[in-house]
Every structure is written in C-alpha cells, then in structure tokens.
Structure I
Amino acid sequence: MNRIARGIGANVFAQVSTVATQLLSVPLLLAAWGPDRYGTWLMLLTVAAYLGLLEFGFTGVAMNRMIMNVAAGKVEPAAVSYQSALALILGVGVVLLVAAIPVGIGLAVPVASWAGMAAAEVLPAGLMIVVQVVAQMLVMLLCGVFQAEQRYAESTVWTNAARLVEFTLVAVMAMFLKAGFTALLTMMAATRLVLVLVMYVRVHSFATWAQFGLGLASRKDLREMLLPAIAMLAFPFGNALNLQGIVLLAGTMFGPAAVAVFSAMRTLARIPYQLAQLVNLALAPEIGRLYGEGKTTALRSLYRRATAGCVTLAVLSSGALYVTGDLISRYWTHGKLMPAHPDYGWLLLAAVVNSLWYTGSLMFTSTNNHTRYSLLYLGSNAAGLLIAYLAGRVLGSSAIALGVLATEVVLFLALLPRIRGFARSGIAAATPSP
C-alpha cells in the first residue's frame, strides 16, 4: 500500500502538471497565435503522436514482461526483454530519420503552405519531430525499468517535471520570442533527449540488469512479444482515433476554429478522467506484480476498491464542472471559447462512463492478456469516430462530442461481463508470461 500511496502522490503531481499545462496552453498560445495558428500547432503535435505508434506496441509488452519477471525473481529474462525492445526502438529511429529526408524535401511546399512556415524549415522540423518521437519511446522503456524495480513514483516525477519544463519553454518562446514552429519542435526534441539521459543515469544506479547495450537482444524474444505487441498497438491507435483523430475530423469538417473550441471543452471535460488516473496509473505496475506473484485474491480486492474510488471521483468532479463550466471558461479564455451545449454535457458524461470500465481494462493490459480486448478497444474508438462523421451533417459540430460519448458507452457495455467477473474473482490462473 505504501508503493500505491507514493504512486498516487506522484500522480497528483502528474495530473496537476497535465491540467495546468492544458489549461494554460489554451489562453497563452491562443493569445500568441490566434485560433487558426493554434489549431495548426495542435495538428502538428498530432503528427508526432501518430509517429509514436511505430514502435508497434513492443515497448508496452516489454514493460509488462520486465515487471512480471522481476516480481517472479527472473532477472535475466527481464534484461533480454529490455535490450530487445531497445534494439527495436533504435532501428525504428534510424528508419524514420532516413525516411524524413525525402519526405521533408519532396513535400516541403505543400507542408509549408499548410503549417505557415518557410519551405526550407520543413525538413529540419520533420527531423526534430522524429527525434522527439524516438526519445519519447526510450523514455517509456526506461519507465518500465523503474516500474519493475518498484519505482513507479520516481519515474512519474521525472517525466512530468520534464513536461512542465517543456511547456514553459514553449509558452515563453511563442509569446515573448515569437519563435516559429521549427524552433519550438527543436526545443521539445532537446528537452526529451535530456530526460532520456537523466533517467538512464538513475537506472544505472539501481538496476544492474538494465544497462545500455544490445548483446542480450533476442529475435526469439521479439517473436514471443509479437502477438501481444500487435494487440498492444491497438491501444495507441485507438487513443489516436479518440484524441487526435477526433481533432483532425473536427478540423477537416468544421475548420481550425472548431478545433480550438472543442479542444477547450474537452480539456475541461477530461479533468474527471485525469483524477481517476491518479489511482489507475499507480495500480498498473502493482497489478502486473501481483499477477507475476500469482496473488489472485489480492487482485480482486485491489480492483474493487480502485473502481469504487474512480467512479466516485468521476461523478463528483463531472457534476462540479458542469455547474461551473461557463464561469471557468469566462476567466480561462477571457470569454473567447465558451462551452457549447449539449456538447459539453456529453463530454462530461463520457468521463463518468469511462470510470466504470477503465480500471477493469488494466487487468488485461498490465498482464499481457489483452489480445481480444485490444480489438474491441480499437473497434469502439473507430465506431465513435464514424458516428461523429456520419452525424456531423445533421448535428453540426455537436456530433464530435457525441462520438466521444458513443465510444465510452460501447466499451462499457462490451466489457460488462468481464467487469462482473473481476469483481467476483479477480484474474483466474494468475501465471506470469514467459
């Protein structure tokens, strides 16, 4: 329980950081750029998010294997998974850097016109996006080592402190130095490389099995991870559809100004989700550890308590945000971006529905038992995006929020039988993956 308490404390810092940066980014960057250019920046960040999917889910699977194997006293297999994932990430980085050169040159003119930058800036901007993406992959792998060594709280503090530094530099450079997108992307890449170096130095001090190198990298280990990795890839793809895809759809159908309004509403409406994550994110490594140790009864108790806490947080915070939404937006955006109804209510309801099923999903994803669930998750997010698109011609921009709610409802209904099973018995036959 002490580890969970420390993890929740670290998550408080993480969520305060997340909420602060999201709340502040809207008025600050809106004032610096205006709705159209701010919308373009959001879409550039979306490109980086999509490129982050190209590690093909292996990092998440390797992280689970490291946690479960270290819990079971199997340090050597954990080291093999670590170096195998490291080899894959470095290989992906090389491919992306090589591919960025012809793409950056061949598409320079149309990209420059779309992003509002000089054609000569497109290639360096693209390269910086790639560096940023690869550095983030390495950060996530190192977080797996921290979690395997029961240091989840520390890794959370490091990554979120870096996020605060990154956001502060973006705001200062955009508002006071009038920096362009290329300079901002370069700064973000440099910040994440520094984070990788700092985290590796810390890992070197407490996890002798997770040293830098490729000598233990194994094709056999990668083959064993292939199926769960492909399944794991469905989650970032589903998240991309739900978070970034819906932004691109709103921008395509209704323009950058609609993206700014929707993003502001969703930022507020995701606060209940982020509060629930204070609990859920701290649970994920504990679920993997208990599963590796074969403690099924403890998993059941953990699930029940966490679900009850998350639902309570979501209901109370959503109700408060619904009542105060207009007041918050009036001060937050100086009245420029006010909540639209019923859109805002649908987004808050989506956060409540999410709290009903999300903790149960960790029982799959933290133990590499997620293959079937991954297909359901991806399909539900695709369905939500399709609903938003089809309803857009009838409901206008309100259809975007309806699509977000539809995704959560489909997932809850589909997982309901398993959710009841978790409440009764936890995960049966708790045997760690090899």
Structure II
Amino acid sequence: MGDTTMKKLLAAAAAALMACAAHAQAPLANCANMSAIQVPGAEKQDAICVADLSTRYLIAMNRTDPSDWGTLHSQATRNPVGAVPGIQVDGYFPDTSTTNGYYGWFHDAQFVIRLPDNWNGKLVVTGAPGVRRQYANDFILSDWFVARGYAYASTDKGNSGTSFQNDGVNPGDAIAEWHRRVTELTIAAKEVVRQRYGKLPAYTYMTGLSNGGYLTRYAIENRPDLYDGGVDWEGVFWRPEGPNILTSLPPALRWYPTWRATGDSAAYEKIIAAGYARGSEFLWEHHYGVYWDLSQRTYREEMDPTYDGALNGGIAFCASGVPYCDADYVYADRPPAVAQAVDRISVTGRIGKPLITLHGTLDSLLPIRTNSDNYAELIRKAGRSNMHRYYVVEAGNHVDQLYDEFPDKLRPITPCYRAAFIALEAWVEGKGKRAPPANKVIPRAGTDLANVCSLE
C-alpha cells in the first residue's frame, strides 16, 4: 500500500472518530421491526441499529472498510451531511468459496443491506466494481443513496480478490456467478424492505461502476422483471467476437514499455489502435502498474486458463517474447472454446427497462471506443434505443481518484452519475413523460467539477 493511500485511509479513520464524537449526543435510531428481519436464503445475518448509515460513522463501527473504497473517488467529492439513522444488515448466502475475509467469516456471497429510518419507498441494488467486495461502493453510492432515503443493497458478487478466477469449474463460471448473486440479493432485499417497512419498494433500480456497470447491463437485459431501470457507469463490454478487454489490454502491455522507453511512434499507434484515447498518455503509467497487467492476467485466466499451461494467472509484467506472456496474447488466435466461454457471459443490447450509460473519454482501463460505444450500438441494433441514453463525459477516467493528481486534465464522473440517476428517476417515475436529455457529450466545464454536473 502506497504512502498516499495510507494517508487517505488514516484521514478517513480520523474523520470517523470525529463523526462518532459528534453522534454521541444524537438521538437513537428508530429501527422499527429490526427483529422481524430475516434475509431470505441467507446462511448468516447480523443486523444492527446505528445512528448514522454513512461511511463517516460506519468506519468506527467496523461496518464498512475504507480499503475497499478509498481509491475510487476524488478527495474533493462532497457527500451529503447529516446523520442517516437506520438498520444495517451484514451477512452471506450459502457458497463454497472463501475469498472474502470480512469479519473473519472467510465466506463469499457476502452482502450488506442498509435501511434508513426515513425511507423514500425505493430500493437500489449494486454489485462491487473490479474484484472488490460489498463495501466498495459505500462512499460513491451508498452515502448518497441512503441520504436520499433509499434502501440500499450490495453484493461481493460471490467471489473477489486477485484469485477470483479460481472459483468455479469451467471457464466463465466465476463471472457467471455474479449474475446469480445480484438476482439473489435483489429478491432477498425486496423482502427485507417489506419486513422492515411493511410494504415492497415502489421502485427498484440497478446500478454500478465497472463490473457493477456490466452487471447493471446484464440485469436490465435478463431480469427486467426485477427492476424499473438502471444507470450503468462504464460497464465492461463482453462479446465473443470482440472487442473486449482481452483484445484491448494485450497491445497496451506489449507496446507501452517500448513507447515509455523510446517514444517510438509505431508503438504509440499500436496502443491507440487497441482503443486507447489520444491525449490519455499521462494516465498510462499508473494504469500499466495498477490495472493493465493484473486485469489481463486474471480475466484471461478466467476465460482462457489453457493459455499459460499449468501457471495460474500467467507471469506478472513479463516482456514480449517470454513464454506464456500475456503481452503476446492474441484473442482472435485462441481456440473456439474461449469465445464460447465469453459468449456465456456476454451482453446483447436487448435491454428491458430504461437504462442510462455514462463513460469517460479518457478511460484508460476500459477505453470508451471498445466498451460503451459498442454497447450503445448493440442497443441500437436490438431496436431498444428508445429506452437508452448515453452520456459521454469529456476527460472522465475509469475512476475519479486521479483527478486529485491531474485536476487540470480530468473530470470526475461522480457528479454526472448523480445527475444521470436523478434523470432516470424522473424518466421512470414520470412514466416516460419526463424523458432525460438526448445522448450527448458532457463538456469539461465548470468551477466545481468534483461536485457539479449538468445534463442540460
């Protein structure tokens, strides 16, 4: 863990202690019907009544983990102020894998459900981005949603961490489990809402970032009966014919070291041809060291474990030419079984409820050209564009963290995401009478980019 990350976590912990002191004299939460809560299908659950469901308080209560979410947002991002009293339910569904060690449980399919006293009648469900766990969205999503009165539910997707690909038997099994875990949690959370408040949610939304955005796409396509709409924040695009992350990452891994060392223009053009945006070069070093190599090896191992023989997850940061090196991986040359594995987890574009997609032009993990541009086109070809809006965020990166390092070059997506979600609510709850703005590019303009964004 780097010094910068450690400083952020220490600052978060200090803020949590101050929050607890501030809450010492606060009135107790109501938490009515807490004894009636039985999460359907859960193997374990642990419900507590808390004075505040926001991260600033839950850190000290050991009911969130900043190491799961501390590097996803800009430090300039402001969340709502004021206590949100209510109930938090932690637990897990039956599962055989053990990658999630929270609370010493070492049991996957963990979830968190938050039920504010001041409920707005609605539920939002999400899945963790990347290979993170159920608390990964706590700062960027949960704090905002519970402050607005939403019941909130999040899952670890059934496996997590850099060995998630070891879960399951066949290629694609680990990712396919994510679909089941989101459905499982959604059904259970609706019933928990009924137990707590005496009625089912009037509206249920699905949303998420990165892998959570992919799960939003998949859920709105395959289980529209469970949701009223969704917001997809830079979801992963999986199609057997490509493009997908197994076509964009290897060229970056192969040619970036050459370009970094020599400035070779041919190497640079190879990276651009793989989908990465011109002008995003200042982000490549960070992504090479943190995201590109690890993502390629773990997701390739999940979909194509035979590529590196008996190795599990290839060879970290190997040079092109080294046997089994992922920098030399060519998806199009792999056996048909690989595309078949990708096909079982692919999106189709056949959305069944309103969906809003956001993607940043400088996303240097999931380039916009190989991901959301293609998904918007897939929706168009499926004849579902009337239920879709696509907002391109100028200078947005995959996560907002690097805005703090490059405030003159990037734009955080968080405020645009929040504006998009409010637009989705109006679209859905207005029965289509208040449609959101047409597809557009949101310019990098304004004086408070970390907190203000307009779709108009």
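Where a number appears in this text, it was derived from the coordinates with a stated rule and is not lab data. All values derive from a computational prediction rather than experimental measurement. Cβ atoms are built from the backbone, for glycine too; each structure is taken alone.
By the measure relative contact order in percent (Cα under 8 Å, 6 or more apart), tell me the structure among I, II with the highest figure.
Numbers: I: 23; II: 13.
Top value of relative contact order in percent (Cα under 8 Å, 6 or more apart) goes to structure I.
If semi-axes √(5λ) of the Cα gyration tensor in Å, for residues 313-408 alone comes out at 28, 19, 9 when worked out from the coordinates, which of I, II was used?
Only structure I yields this read-out.
For helix-only ellipticity at 222 nm (-39500 (n - 2.57) for each DSSP H run of 4 or more, over all residues; to 500), the calculated result is -29500, so let me know which of I, II that is. Could you put the intermediate results ahead of the total?
Numbers: I: -29500; II: -10000.
Only one of I, II returns -29500 for helix-only ellipticity at 222 nm (-39500 (n - 2.57) for each DSSP H run of 4 or more, over all residues; to 500), namely I.
For mean count of other Cβ atoms within 10 Å over residues 49-56, the calculated result is 22.2, so let me know which of I, II that is.
Of the structures listed, the value fits II.
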